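Nothing in this text is a laboratory measurement; each read-out follows from the coordinates by a stated rule. Note that the coordinates shown come from a computational prediction; the quantities given were computed from them, not determined experimentally. Cβ atoms are built from the backbone, for glycine too; each structure is taken alone.
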Structure I
Amino acid sequence: MCIVKSLAFFAATVVSLFVWLSRVWPLRNLPTPRPAATYEEALERLAVVQQDGAAEVNPLCRTHLLTHGQQVDHATILLHGFTNCPHQFHQLAVQLYEAGDNVLNVRLPRHGLADPLTDELAYLRAEELAVQANKVIDVAHGLGRRVTVLGFSLGGVVAAWAAQIRPDLDYAFLVSPAIGIRALSPWRSRLYANLLAWLPNWYRWWDPVHKQERDGPRHAYPRFATRGLAALLRLGCIVQTAARRRPPVAGKTIVITNPCDPVVDNATVAATVAAWRTHGALIHTYEFPADWCLIHDLMDPSQPQQQVARVYPQLLTWINVERRT
């Protein structure tokens with residue numbers, strides 16, 4: 001009888017632990033959005049955002065604004081990928097600016113620090129990403145009469161989250177959004193989002209052979225923290241869960257995928273789009289040509305295998321098409 005009770009207790013404990021680890025924990029204590037009413041107010045509030053950790057930030061990686069000196073038709077927010085920084089977008093930002101936009105190139109929390117081996121990424125939380133998104137969308141309302149968010153990879157997840165909760169967002173472009181990653185099935189993503197946040201942090205090199213001397217952007221971190229990855233996974237799970245319950249509230253949500261992406265799970269992205277569409281959402285989707293054989297980081301011109309000379313024009317074409325229709 002004692003053995004039976006012990007086994008029953010063990011089984012119940014295992015089941016309870018699995019249920020806990022499989023839960024998608026909602027974001028907590030997010031501030032209420034407060035869109036800037038004027039261009040001047042936007043600049044004042046942007047200055048506060050820029051001061052956050054300014055002394056430790058790589059000068060290339062600071063949140064910065066390309067502005068025409070007044071509110072214009074379109075303000076575009078750029079949200080970079082995991083372990084990268086705003087410099088990933090520096091060429092695209094200029095092209096959008098030259099097309100007439102005010103462009104806010106945003107540093108996500110705990111990214112872009114001068115020390116590439118910083119341990120700050122281990123303290124990243126999904127709430128921080130959401131708070132930063134809300135702050136910069138608020139700022140952008142003073143910069144443009146219409147607001148666009150374009151996020152890539154991790155930034156694409158943040159943009160997807162914003163599309164679900166900000167009805168004052170006119171356009172949300174999700175480029176290779178890391179809502180799911182190929183290394184993990186959806187249920188394992190939920191498991192790892194909780195498990196990696198609970199376990200002690202450890203670091204993984206993007207290039208285990210060359211480590212810090214790898215080819216690629218020097219402004220990006222050469223390694224990632226498992227607890228930082230947990231924040232990415234958690235926000236992706238939150239997006240998936242919300243998609244099953246309701247459509248995005250942004251004016252237009254546009255999803256752009258790379259069929260050759262070795263990191264992002266396009267099946268999970270497609271399932272999220274399908275879930276949105278079951279609620280009547282009109283989601284426009286585009287895909288880069290498969291014969292381009294694009295790498296995951298198709299945005300950063302510092303990547304050795306970058307193809308921004310054709311990626312950027314294609315992106316700008318899609319942006320212009322969506323803004324005209």
Structure II
Amino acid sequence: MDVNQRLTLLAALGDRLLHLADEEKAELFDRMQNHNNWFTPKQSALALKGIGRYLSNEQLKNWIKPYNFENRETNASRNIGIIMAGNIPGVGFHDLLCTLVAGHNARIKLGSSDSILIPWLVEQLKALSPELAETISFEERLRDMDAYIATGSDNSARYFDYYFGKYPHIIRKNRTSVAVINGEESEEDLELLATDIFTYYGLGCRNVSKVFFSHLSQVQDFMKAMEKINEALQHHKYFNNYEYNKSKYLINRVPHFDNGHLLLVEAKDLVSPISVIYYEIYESLDSLKENLSTLEDKVQCVVSKGAWFEGSIPLGTAQSPEVYEYADKVDTLNFLLELE
């Protein structure tokens with residue numbers, strides 16, 4: 001099967017995801033939520049739509065153009081061990097997609113928190129092409145693979161590096177995302193930022209967990225805009241986190257802002273607890289750029305209004321990555337194509 005045939009099948013999968021019957025979606029989303037309470041039907045639908053959107057024939061073909069497939073020698077298929085995270089629905093699918101496009105075999109160790117959606121997607125692919133689906137298997141242990149792609153925490157990354165370091169590998173550690181505010185944002189802009197914060201309840205590495213303001217006066221407008229996106233408070237786990245963190249800050253007399261469902265705390269750290277956003281006031285753009293450059297290996301993406309800040313993406317797009325955007329800015333497809 002050549003790459004164009006694989007792309008056609010993947011595009012057919014994308015079309016199926018975008019036109020899935022309501023009954024099928026309801027059954028799938030119920031299973032996902034029963035397995036992991038964070039995966040509400042709305043969040044699962046968002047993840048499924050995102051995958052379906054970038055599995056369009058046009059997007060897939062535009063994505064692979066720079067890789068010059070037509071002039072590449074066809075290498076033997078390799079067994080790729082993929083250790084998936086489970087923090088948000090379907091988070092490991094892009095690694096599977098890259099493996100299939102590259103013509104390799106995917107050997108998957110699922111994240112325990114996201115063990116429903118990926119197998120379901122493989123079943124949909126199997127209905128379209130048993131031949132392509134046969135290149136995918138789910139494993140409890142991944143031994144003696146030809147290469148590894150592993151996503152996890154800083155702690156698990158040390159484990160991955162110890163066991164997989166002698167093989168070709170991509171090992172991903174903890175990352176988070178940040179926003180840069182300069183005071184020119186409208187209320188609508190800040191509401192877009194709210195989606196970057198609250199989508200998936202802030203559990204993803206592309207979720208904004210810290211905001212850099214140019215002036216303290218911008219905090220009031222920010223917190224007011226966040227009030228409009230109060231859906232998260234209806235989730236009992238989010239609410240419990242909010243109540244716990246609020247009590248902790250009050251007992252320890254930690255200065256903070258509170259709008260009833262989000263806490264804003266000044267801190268140098270990047271990764272904030274659920275229901276909390278950290279913030280800093282930056283003195284100048286130069287100092288902010290210097291600061292962020294030292295944190296490059298900790299930041300997944302930076303968002304700003306209209307992507308005005310160098311190297312950023314627009315507000316509201318953090319959890320809508322394009323197919324050509326790679327985690328940690330490491331080109332997964334190129335890595336797989338270059339395997340000998």
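Rank structures I, II by distance in nm of label points 7 Å out along Cα→Cβ at positions 66 and 266 and report only the one at the top, that is, the highest.
Working: I: 2.8; II: 4.1.
Going through I, II one by one, distance in nm of label points 7 Å out along Cα→Cβ at positions 66 and 266 is largest in II.
When distance in nm of label points 7 Å out along Cα→Cβ at positions 98 and 306 is calculated for each of the structures I, II, the largest result comes from II.
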